[in-house]
Each structure stands twice: as structure tokens, then as C-alpha cells.
Structure P
């Protein structure tokens, strides 16, 4: 038997009596055309290590092998999927890690460069993305299927209604690209939201993530207020600082571009005492 001759995913799910658990944010995606689009949008080199989070019944895992990837590691914490993943392992060089992805040390998974490619469980997508961004030295790219509204927020430019903290953190640390949109009807059970693929490629930066998180939290606690009522009251900023950054007290957070927030965080880093959790 080979990957090509494994039973259809729907048959696998029925045979093993697999259930998409709402508490884990699970939704099964059976359409191999969609699954292959996710894989191809990643742009990962075939010889590189691919790490998949939450493979479930193994649809995306099979798509990765069908597209020619061979160094694949899956991270799954739900034991109901172990037998299905072992069936794939019997015909392909799959490495299975039964662990919560929120506790995994990505630097210990295979050889670099490492690429995250996943249909992320909705209920842990935000904390997982935060982990990925903070582990960016160990990850070459992140290609994930998320709720469309989350993907759009990450890619939004300043001035947009959905521009905010997630936009700034993602774009300060990565080059961001939006990919295919996937209807809820492609999933079983169908979620009430539309999904979209997003690709994040970490880029060199000397910004302190913790400082940037703090500055954006202060700024967007009231996104429609002028920064004279938020940033200037809560942070050690002077009028001269604003002038150097081409800002005025009447600016609102949603009007300030990512590059200016990065410069603001760099300016404030020596003045704040937030610990040493800064990326190199």
C-alpha cells in the first residue's frame, strides 16, 4: 500500500469513528484540491522539514506527501487520531509527536529550515501564532488556515478598520501574504465562518517583542482615542519624541503605520523595564 492507495478520508473517519471535537476547535477538511492549495501556497522547499499542527485524520498530511514532501512531523494531542496517523506512517516516513503544540520546543523538531503548515484548530490559533512568532529563529515560514477575519487582521494596513495589535506584531516580525479563501462548507462539520490561508515569513528585526506588545496594548486599549490621551499618558514619551517620529498628539493608533510602531518600541526600550525577553 502507498499514500495514493489509502482509503478516502471520509471512509477513514467512519471506520475509526472519529469525531470532530468542538472543545478542541476541530473541523475535518476532506477536499484534496483545497489541501494541496494550502501546501503549494507555502512555497516550502521539498527537502525541508515540515511541521504540521493538529493533523486529525491526516488529510493535510497526505496532501504533503502527495506533493513530494518527505520530512514531515505531525504534532497531535488527541489520542483518537493516533491509529490513523500510524496507518500513514506505515506507508510513508512520517514522524508522530503526541503532545500539546503549545508546549513543543520547535528547535528540537527535525533539521532546519522548518516550515509550519497547518489547518490550525480555531480555539488555539492565536496562542499558537504568538508562539510561532516568538520562536521565529527556529521557523523559516508559517502557512496556516485561519478564520478569514484573523488572517485579514494580520495583513491589514494602517487606516483599515481591522488594523490593530495583531497586524503590527505580525508585520513587524514577518512578511505577510494572504492566500486562498476556503468556504465553511468545505469542512465537516461546517464552521459558521469562512477561512483563509495566510503565509508568514520571519524577517530580520532588532525590535523587542515584549516592548512592542506593551506599546501596542497601550495604544489600542482605546483605538479611536488620540495618542495624547493614551500613549503620552502611559508611556515616557516627550513632544520631541513625537516630532522625531513624525507624529502629533492628535494621531490615533489606527493611523500609525507598522514601521512607526517599531521605531516607537525601539525608542522606548531603554526607558521601560519589561525584562529581557527580546529577540536577537
Structure Q
């Protein structure tokens, strides 16, 4: 029983829940951190996306269990290794799904629609779209966008176009880096994921360079935008730019010099300088928005 519990938790991939912090962004940048009701709704929206993402991970692992057994790392996943049986995984996934949809419905009809869209998009991705070159990365990136949009709908605030742009670009950056490192890790053997045969390290490095430059430029324009300064009531968002630059540069260092990047969420939690930088960026942003 205890082993099954830990296998279920591992199959839900709680380390990946860090991606759902994008749900909280609209609350922070709408200056609503002081409202207890908004904080409660934002927290519930975060929990809903944690549940939905866990459902997707369980379904993916069920569908890919045979292929995962041939992968040097993925073969240790609970379903691929046999630690978590398929019937139990299916039952847990539907329990999570029911709870997530009920919570989303209680929050807002629009938020429920975003959650269902996120779920359907991932089903299409697992069944077909992950085999379509470039579209596969764009679909993964759109999942982060849906998190941010859903977070705004859950608390009843309009999401900034700048937030959409910056979220989309940084998501593409992470997606292309992930594909690059998957190719490197497989050492040219793309049998498990045929889509990777359509990519190459030089091509992905070009894409990463384009998205990196676009991300930095978009964030700098956002930070220095008079429109943003007027809306947020502060001229000091430029103070957060050094943290964005260091975060991207540190990430590229870990990719090119340390061979990391195949698992972005785990990397942020594992690399202390990167994690401290994210916390420093968040703390500075809150200071600028709520104090200065």
C-alpha cells in the first residue's frame, strides 16, 4: 500500500508543478496580492492546474509505457517500471480529473474552458501533434500561455498582452532547449521519438538564439514601456531586467557547458544559482510593484 502511494505520487510528477506558477502571475501583476479572496482563488487555480497536469502525465505514461522502457531514464518511471499498475493509474487519473474540473467550474466558466482546452490540447499532442516538427514545441509552449490566461480568468483580471508575449517566448526557449538536449542525450538514436529525426543540434541552436534575443528584447520593452509604468504605477520594473538576463545566460551555460536542460522544471529546482535568481526576480518584482 505504501509503495503504491509513493508510486502514484511519483507518477503525478510533483516536481513539474513548478510550471504552474504561471497561473499566479496575473494576480501578482494586477496588484491583487493584498486581497485574501483573490489569493484563495489564485491558489485554487494553481491546484487545479497541478491536478490537470498530473492527469496528462499519467495518461502519457500509460500510452508511452512500452517506448519508455527502452529509454535509459524514462524506464524508471512508475508505470514503465511496473511499480504503478495501469488500472490504478487510470483510476487515479480520473479522480484527479473529476476534482480538477469541479474546482475549475466553481472558479469560473472561462477558467473551466481553459482547463478543458489544456487537457484536449495535450491529448492531441500525445496522439498526433508531438509528431509534427516545430508544432510540437509550439503546443508545449501554448500550455504555459493557457496557465497564465487561466490564472487571469480565475481571479477576474485582464491578462496583459506583454505577459502573453513574454510567457510565449520564454516557453518556446525552454521547449527548443529541451528538444536539443533530448537529441544530445539520445546520441542520434531517434527511434523512440521519430520527430527528433527532423531536428538537429545546429538548427535548434539557431532557433534558441532567435527566441533568446526576442525574449530579452520583449521583456526590456515591457519593463521600460510608459504604458506599463502608468498601469502598474511604477517606473522601476527595469530593476528586474538583470535577473532575467542572468537567468537566461545561466540556463544557456548549464545547457552548453553542463549538458543540462532536458528537464527544465527539475533544472530550476536543482541548480541553486538559478533557483535563487528566480526568487530574487520575484522578490524584486513584488518590491517594485507593491512598495516603490
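Which structure, out of P, Q, was mean count of other Cβ atoms within 10 Å over residues 54-61 calculated from, if the result is 21.6? Derived from the structure labelled Q.
Just checking, which of P, Q has the largest value of mean count of other Cβ atoms within 10 Å over residues 14-21? Don't skip to the end; give the middle numbers.
Numbers: P: 13.4; Q: 17.4.
When mean count of other Cβ atoms within 10 Å over residues 14-21 is calculated for P, Q, structure Q comes out on top.
Assuming 2.5 is distance in nm of label points 7 Å out along Cα→Cβ at positions 70 and 270 as calculated from a single structure, say which of P, Q it is. Provide the component values of the computation, followed by the final result.
On the way: P: 5.2; Q: 2.5.
Matching structure: Q.
Supply the structure label, taken from P, Q, corresponding to mean count of other Cβ atoms within 10 Å over residues 78-85 with the calculated value 16.0. Attributed to the structure labelled P.
Can you spot which of P, Q the value 1.9 was calculated from, given it is distance in nm of label points 7 Å out along Cα→Cβ at positions 102 and 198? Present the calculation step by step, with values, prior to reporting the outcome.
Working: P: 1.9; Q: 4.1.
Of the options listed, only P reproduces it.
Here Rg/Rh (Cα atoms, Kirkwood Rh) was calculated and came to 0.97; which of the structures P, Q was it taken from? Label of the originating structure: Q.
Can you say which of P, Q returns -24000 when helix-only ellipticity at 222 nm (-39500 (n - 2.57) for each DSSP H run of 4 or more, over all residues; to 500) is computed?
Working: P: -9000; Q: -24000.
Clearly, the read-out refers to Q.
Between structures P, Q, where is mean count of other Cβ atoms within 10 Å over residues 214-221 highest? The partial results should precede the final answer.
Values: P: 19.0; Q: 16.5.
Result for mean count of other Cβ atoms within 10 Å over residues 214-221 over P, Q: largest is P.
Each reported figure results from applying straightforward, stated rules to the coordinates on display, with no laboratory input. These numbers were taken from a predicted model, which means no experiment stands behind them. Cβ atoms are built from the backbone, for glycine too; each structure is taken alone.
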